[in-house]
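Rule-based calculations on the coordinates, nothing more; no lab input. Everything numeric here is computed off the predicted structure, so don't read it as measured data. Cβ atoms are built from the backbone, for glycine too; each structure is taken alone.
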Structure P
Amino acid sequence: MASDSALAPAPALAHPGDSGVVIGEDGLARPAWAGTDPLLREYYDTEWGMPVRDERGLYERISLEAFQAGLSWATILRKRPAFRAAFDDFDPDRVAGYGDTDVERLMADAGIVRNRAKILAAVANARATVRLREHGGLPDFVWGFKPLDTPRPRTFAEIPTSSPASQALSKALRAQGFAFVGPITMHALMEAIGIIDTHLLDSHRRGSSGVWPE
């Protein structure tokens, strides 16, 4: 998902100091994009930024980040159950075996994002994920690009959208046959799976991943 940027209107209660967080009815500070929509708030509170270290989970996140390009993350979250059903719960072995019939089936599925290039990328990325098992597997590969430090943003303006680490990860994944893994998309992935922590410093989720200290 893109960095802590406004994907939904902010509630009226802004945090003192114009830090970019908003205070919910429960008294907890969150970024504006997670402040109003219940689905986004639940995702932010329980999932975004928490470590994902299993192959299926990482393959799913890479796939969904690719499908999100040009759309809001709320759209992808609402479609995630349909995506999981359409892509065999993002089992890399099963998706790697998809052929033309499966692609046409997916293009006819109104529950997902029907973009042929992104669907083909998901199949290609499943095959690349399977091949990576010979070289330690996707989780070790992706987490090998964890940087030495993480951003510590106080405001939205301080949150980067790309980094040397995401640029290096993008280049390395492309060399392994992955598609739709540009530096900005990979930076969003690194945020979402806890490789870096871009929770605003005043957010109640800052430091919750256990990967980085507050």
Structure Q
Amino acid sequence: MYNYKNNLFVRDLGIEPWVLTYKKMNNFTEQRNLFTLDEIWMVEHTPVFTQGRTSKKEDILYINNKIPLFNSNRGGKITYHAPGQQLMYVLINLKKRNIGIRILVSILEKTVINVLFNIGIKADKLLYNYNPGVYINNKKIASIGLKISKGYSLHGIAINVDMDLLPFTYINPCGFHKLKMIQIKDLVPNIKIPIVKNLIINEFMKLLNKYSKI
């Protein structure tokens, strides 16, 4: 889907292994130039643990050999992805849009907060020990991890919608001991991924257009 107002492509990748998306995302960023349109990728991943650049071994509490573990070039620490968690990867030319990483993080947080508000959930904008993301009563519902390379952003945000949260107990999510995770289904039982997906896309593009200076 091409959005003329924001001058970007939206790609729905469905469900695919994290390592495949990771390779495609890095290849896209390495090969893009000043004329390459920005893209956002909507995807769910098969079960996987991923470690950010500041991950620590002690944040792995239990080894589950059925769930692969990969290192990532994003910021942050360890997290978990699985079907029922909606990811949005933002492949944005920050220089061209004249926005910094802090603004991008704010846009991602506001995107989730506004989406949750639209379906009747009040979320917190406050940071959990200065850790970016979105929280509900100190339980994390959305995680942010980014990398900036030559002014281009990679990775993005993961929103827990309707997934198996148990594997989060095998790790210290985002490096925080006893951090509890929550999902939209816990608060809106009839929620469906396609509804959340469409809301996220629309809200992100609206905010990106608001803050971009192109």
Answer label among P, Q for the case where distance in nm of label points 7 Å out along Cα→Cβ at positions 31 and 199, calculated from the coordinates, equals 3.5:
Q
If Kirkwood radius over Cα pairs in Å, for residues 103-158 alone comes out at 11.7 when worked out from the coordinates, which of P, Q was used?
Q
Computing distance in nm of label points 7 Å out along Cα→Cβ at positions 55 and 167 gives 1.2 for which of P, Q?
Q
Quick check: 22 is what I get for relative contact order in percent (Cα under 8 Å, 6 or more apart), calculated from one of P, Q. Which structure matches?
Q
Tell me which of P, Q gives 0.94 when you compute Rg/Rh (Cα atoms, Kirkwood Rh).
Q
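Comparing structures P, Q by distance in nm of label points 7 Å out along Cα→Cβ at positions 119 and 191, which one has the largest value?
Details: P: 2.9; Q: 0.4.
Between P, Q, the highest calculated value is found for P.
Of the structures labelled P, Q, which one yields -13500 when helix-only ellipticity at 222 nm (-39500 (n - 2.57) for each DSSP H run of 4 or more, over all residues; to 500) is computed from its coordinates?
Details: P: -13500; Q: -8500.
It traces back to P.
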